[in-house]
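Since every read-out is calculated from the coordinates, none of them should be taken as a lab result. None of these values were measured; they are calculated from a predicted model. Cβ atoms are built from the backbone, for glycine too; each structure is taken alone.
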Structure P
């Protein structure tokens, strides 16, 4: 059985006790921490900036998977890299120059990813497939936590798995992930599952993580 990594999304954490939440999911078995950055422009919601990333960097050894739902993006990449991001993903749908942004991410010693919205055709990722380390498949419409998983995501994971043709690119599914759909994502070829409310809104983070990744 293929194993998947779990990346709890702090968007669903208790922000009044964020340090404790970060430490708790690390102890519970998280592989990385997913950090959703929203600008109120590319998506309707506004979340947080580099200062929050910096404030929790010393609280955990987990890699920081920073998902930038912002446009323009290039002018902010260095700030997030210096704040402690390990992986920086940008959206395929933005107007900013994706090639320059990806080049900048790599020049700062970070892994680069591209995120794809539910309505975006998977083949639009082909021009970038040799210069990225990760693909985030959005299984909800970006902007808010707590949405329901879009069933068509499973076929999209399979399509992208075929497109990357064995390249060392992680496929990540982000949005509405729970034990009800996680195994289907893994079976389709997903490497990383982002989960927010299905971890942070439960009594046992450890048990919830085990239920999501299937062991």
Structure Q
């Protein structure tokens, strides 16, 4: 099929997405039995992962209804300002985003300036991020990882120094994790995957 990667994204999403409140609210979703009785007569609670869409008999229909009704209402900034106190402390830290960024980008034969030109960010803001005046938020880190075709280990290191992480109950995070794991860096394919789940918050330059 022409768009097999979209089918694979759907499968990955069904297996990973874990906002069980939103999942359980989908029309046609069947709530699994959460309590089981063992052979010894003891009652045990099943792992919540049994509630994921992949375990639904009609998972294709459930996912289609989820997509049709999903609206990304999560507002996010592209960066946050660091306090003067934090900036002073960062001078003595071995690893900060500003210190780690050029090291990571060198592995991809690019520079902070060249990477910034691929992002839909004000050059002044990007310069502040590179100099350690601002801290990139998660959506900026995701966009940076995609345009620079980063390996998972480098992305994880940048996430750590920025104090953030991917979450399985976040639609954007799950879709990004799929793109990263599958090394999908073709811009047309990225755009199709993001559009499939109504994600338009990544600062990617058109």
Revision key, fill the gap. Relative contact order in percent (Cα under 8 Å, 6 or more apart): greatest across P, Q for structure Q
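Once distance in nm of label points 7 Å out along Cα→Cβ at positions 149 and 173 is calculated for every structure in P, Q, which label goes with the largest value? Please report the intermediate quantities before stating the final value.
On the way: P: 0.5; Q: 2.8.
Result for distance in nm of label points 7 Å out along Cα→Cβ at positions 149 and 173 over P, Q: largest is Q.
Using distance in nm of label points 7 Å out along Cα→Cβ at positions 85 and 197, single out the structure from P, Q with the greatest value. Before the final figure, lay out each step's value.
Numbers: P: 2.6; Q: 3.7.
Result for distance in nm of label points 7 Å out along Cα→Cβ at positions 85 and 197 over P, Q: largest is Q.
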Study note, to complete from the structure: Working back from 6.6 (distance in nm of label points 7 Å out along Cα→Cβ at positions 37 and 109, computed), options P, Q, answer is structure Q
**Study point:** Read-out Rg and Dmax of the Cα atoms in Å, for residues 77-180 alone, computed value 13.1, 37, structure in P, Q
**Key:** Q
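Consider the structures P, Q: one of them gives -14000 for helix-only ellipticity at 222 nm (-39500 (n - 2.57) for each DSSP H run of 4 or more, over all residues; to 500) as calculated from the coordinates. Say which. Provide the component values of the computation, followed by the final result.
On the way: P: -9500; Q: -14000.
Checking each candidate, the match is Q.
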Exercise for review: Match the computed value -0.70 of log10 I(q)/I(0) by the Debye sum over Cα atoms at q = 0.12 Å⁻¹ to one of the structures P, Q, and report its label.
Suggested key: Q
Exercise for review: Can you spot which of P, Q the value 0.25 was calculated from, given it is FRET efficiency 1/(1 + (r/R0)^6) of positions 69 and 157 (r between Cβ atoms, R0 = 30 Å, to 0.05)?
Suggested key: Q
